[in-house]
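Values quoted throughout were computed directly from the atomic coordinates according to the rules given, and no laboratory measurement underlies them. These numbers come from a predicted model, not from an experiment. Cβ atoms are built from the backbone, for glycine too; each structure is taken alone.
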Structure P
């Protein structure tokens, strides 16, 4: 049995964790909350990518996962320490999302009502990811009010929630799932 390849360190047993750079913070720290939300989002993106969907969507979702992982690392970095060698991403990644949104949206009927999430498990996964994305965005905005967050991350996450909404609609159409409009019964 290998003793030096353990996944647990016991370093967090007292409710603290280390940021990239080594600074210890409580696990409830807003920075930890923000990158934790990004990590949860990344996991849901993986779940969508694992579905039987168009390979183009799978490729875009793979790139989204890479950008999310980069974002997690950038948010997990202690801004008071140097962290050389972290990868980055740029406006091109936002433009890819916008292009994909426009392409999918061109094939969808005009939206006249709010729609209820559901109709097919894959569509529901997209909506769950969208709501987790919005939570991640809120936590990044909260973090940014006291600790600057690179604006590209916030813009990417904002656009990603739009992408996930349109992906839910387009995937539903591809799978023959009917959208249920929300209609008040007053």
Structure Q
């Protein structure tokens, strides 16, 4: 196999030593805080994809989750790249405009959704449960990102943290919306 094979892109064997590389090339231990944050963001993206798939099957629409997933990729790229590295400037950065766009989507959905001032037990139906899982994982990713910002001084990631905060709010509203619609198109 040559060095251009997909096997060697995926299976580098670098992780066998308990290390991995940031997007910008620095090698760190796999249990480094940055990798934990990137892993949590990846998990949010995966669960959001599962929720999107369930929504499309049950409602025939994704409620903007495909765009959210692309934003999560941008968040992950920013976190995985040292802000003083030349690659950092080549990344499509998450900005407050992205947060504002998500807030507009949230307000639009809120107009069609009743939110009662009570704690919610997830699982009213399979689709809302999938959305709630994505929401709870998003909250965890946000907490981890706050730790990165504070402990690593990554103040460049504030818009990313705000985006995760709004995304979890949006997913909460979306899960309630799905419950109220009962899976009907």
Structure R
């Protein structure tokens, strides 16, 4: 449904894309990285059910509180859950890394009002490396890809992407194709 590793994605474009530029690889953080906000949201959903039973177990008298207070607190709680889920999903879905036949693109979506897009030509790539560290990354096969570019160009980090070794190899292969082509 929402893949984190897509080769030759269809119906996909980005701001600043040339008419003849084709997206070869679309990457997002591995879905398992969403677990922290999903667990937080799930626990907050359960909170209105756990508080009354906890107060009853602790023999706290809440009879002096108007019943409307409980309803207001539940509504606030569920609005907070909606915000956490909405923001977590948007952050995961719109933070993408793209490899085209000409460039690498890092789209950082920080909030609804701010995004940052970094681009570098494939011909400027000097070195690509990948790393997988820790138990979760080893089990689910995700990690980081580091891309070193020439000159004053910014270096890129693709964090928590699926199959980082395959991504690094793919980017390096594309860079070699461009640098060895006779049209330069």
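So distance in nm of label points 7 Å out along Cα→Cβ at positions 75 and 171, computed for just one structure, reads 4.8; which one of P, Q, R is that?
This value belongs to structure R.
For which of P, Q, R does mean count of other Cβ atoms within 10 Å over residues 27-34, calculated from the coordinates, equal 17.4?
P
A value of 17.5, 58 was derived for Rg and Dmax of the Cα atoms in Å, for residues 59-98 alone; which structure in P, Q, R was it taken from?
R
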